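Scrolling down, you'll hit the structures one after another.
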Structure 1
Amino acid sequence: MDKTESDCQQESFSTRVIAEPFRKKDIHGAITLPIYRNAAFEFADSESIAAAFQNREEIPSHTYTRITNPSVENLENKIKAASGAQNVQAVASGMAAISNALMTIVYSGCNIVTSPHLFGNTFSFFKFTLAALGVEARMVNTDSLEEIEAAIDENTVAFFCELITNPHTEIADLEKISPILRAKNVPMIVDSTIVPWCGFSAAKFGADIEVVSTTKYISGGATSIGGAILDYGTFNWRKNKILGMYGKTPEMSQFSFRLKREIARNFGACMDPDVAYLQSLGMETLELRFKAVSDAAYEVATFLEAQPEVKKVGYTALESSPYKAISDKMFTTKPGAMITFNLESQEKCYQLMDRLQVIRRATNLFDNKSLIIHPYSTIYGTFSKDMKEKMGIEDNLLRLSVGLEGVEDLKRDLRQALDKL
């Protein structure tokens, strides 16, 4: 029986994701969509395949997995149900999401307003990769509305920020930034990897495009690498020098039209069907896992703040965070599993890491296992000292991603490591 609009509005987050129907019923009645681990799809006749390739079908068929695939489409539909986005493009990684989204809108001579406080590869993509193509990254303090507004001109194609900066744990007040961007006709692009859709609504706070590393919470415990680009259909792209020349459909803005039919196909960073299958399963337990690790992270952050060896803790739900009011306003839960904390020196950071017994020394966020890393010497290790200072990366800072182990076990592990410093 078809669901009414009021029925859909009453559904919980998990119900929306789990109950999202397949586009076509499985021939055997499987309740989990099987993996379509194939490259090509057969057509009944030459006219049918021509219609598919020329986008003349009422319901688009799958032709080739680099373009679309039933397993990948199933994940995209679950993300639509979770987020309310008009369109979703799944890609091979979080960096593929960022690069494909920005390559859809940029041109030589344009600029993007952003922050210097970005994840290492994101910063590198702006500072070096896009710069080589004639695209300027205008780095501003995103706490300053005046700086943001002053940086925008007629060639600004986007404002980009991380929802919570990694690893600085800063939050841009999107609700206050959004009116400035609307008045200047500039889209807001937000990397919301740190807090997924069960804890944050990007569209509610003015985001037009959302990029996500699905490797993190969505994959269900770091099972696979992936990314997603979400288009909320809220921005008028006609004034964009490139997108203004593109058509659109009732289902696709000019952004999604170009992204899906040109950029994603030409760059070829498609999501693998096996990855899509794993991440579709991860979506079904996302809300439960996110709540568990967020609650645990708050407890661990509170614990760390009380330890005399710890100089500072970064977690936006703490009273000590300058971003607590914004955090409480924007997030419906605790703000995820990422904590940062400062010790006396880099040497002390290394000593603590080497003595941990439960927490793993590894890069990644939002695994089922708790992970710790020293960003200065790893993620940002190849940047010069001067560049690290500009990016706000401290040599005495550790980043901890809290997993699903017992909270008391994590506290004991940290305490015994601190005792040995």
Structure 2
Amino acid sequence: MSDRYVCGVDLGTTKVCAAIAERDEDGVQRILGFGVAPSAGFLHKGMVANISKTAEAISAAVALASNRAGVDVRVINVGVAGEHISSMRHRNYVTIADPDREISQEDIDRLKADLKTFPISPDRQILHIIPEEFFIDHQGGVQNPVGMAGSRLEAVNHLVLASIAAIQNIWKSVERAGFEVGEYILQPIASSVATLDDNEMDIGTLLIDIGGGTTDIAILHNHTVRYTEVIGVAGNQVTNDIREALGVVTEEAEALKKRYGYATERAIVKDEEILIHGVGARKNSRIPVSLLTQIISLRMRELFTMIDGKVRKAGLKDKIKAGVVLTGGGSLLRGCADLVEEVLGLPAKIGVPLESATGSLREIERPEYSTSVGLLTGLPAAKAPEEEQKKSAVFKPRKKRAKKGMLNQAWTSFKDFFDEL
């Protein structure tokens, strides 16, 4: 057996995507293969609605990735999303018992263990504990306190909470598919690792991942996660709006959105007329692109206004110095970045998995694959305190060798912040 390989599986509302990478001795990873299987109908807003069907999709996606990579999967990192996700900030402290007042790793472990007593609802569990900042004797700005002197160590942590039932349904689906869960990782964190470079993580970026059923957001600043949120408004809601407004079937509504849709009228290149197929007794008709755009823009503006309100309420708008990065399949809607700039008043761009992360597999350099690529790194220090440190995904290598590409160095920098603690 070998621990050189890692697999990430993104459980999306419309598709399941699996990616496999190889890790070298320095921790640098190279993607070897990926696979996609449809999931529409049995994953609802990021949550499992049908265990057996979800298991089949996981099995199909991983099989495709395994065939291309030339390795057999046993353990996988799984993305977690859904409206059951919530987050909060929590501050706790411990006193330093060492006679020399030197802070050790054991003191940090005591801080984490203290969170076991943190009162949460019995139907929820801590998914991640992400340290934002440490304080030594009330002085903040400390990133790695090990070895420093002091009598009191405090930490401000970003806690991510998840529904126990939702996590169990993911576990059951993975187990039924014939695999084991290596890590559960919040999807917007995975997407940010895949799409943001070191500078963007440093000076502050808002990551917006628009999927089919949910929109996941994360704010990163000073190389750590400051805010996460999962919103139940995304691409499928836009498709349904078109369906209801124009009286077309879902498949045609989705096709119209992808082929002619814009997020804002300012982005329209040519306001041509498009054919709307009749249903039943209703005959075919034609509408201008601008009318379709008005339907789409209402929902997209609602989404971005909601995000702006949440960011302002969290008091983090002034931390977003690098602007907004849009990713996920929903970001492919033309004019998305323009509408974000209009609503949030921040510069915006479309983010894809960085080229240094995908190597020669250019097919995966698309917004809809950001989460699956980011899941390959994992966040070993951002686990719930009661979880044991699970080993990285283990595979049985085949004789076949696949093409390789370098993984972005920013990923390593992001992980190093946690690994040093």
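Numbers at a glance
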read-out: Source structure (of 1, 2) for semi-axes √(5λ) of the Cα gyration tensor in Å, for residues 133-180 alone, computed value 40, 12, 7; value: 2
read-out: Origin of the derived value 23 (relative contact order in percent (Cα under 8 Å, 6 or more apart); candidates 1, 2); value: 2
read-out: Which of 1, 2 leads on mean count of other Cβ atoms within 10 Å over residues 117-124, largest value; value: 1
read-out: Among 1, 2, structure where log10 I(q)/I(0) by the Debye sum over Cα atoms at q = 0.13, 0.20, 0.21 Å⁻¹, for residues 77-212 alone as derived comes to -0.51, -1.29, -1.43; value: 1
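FYI, it's all coordinate maths here, none of it is from the lab. On a predicted model such as this, the values are computed, not experimentally measured, just so you know. Cβ atoms are built from the backbone, for glycine too; each structure is taken alone.
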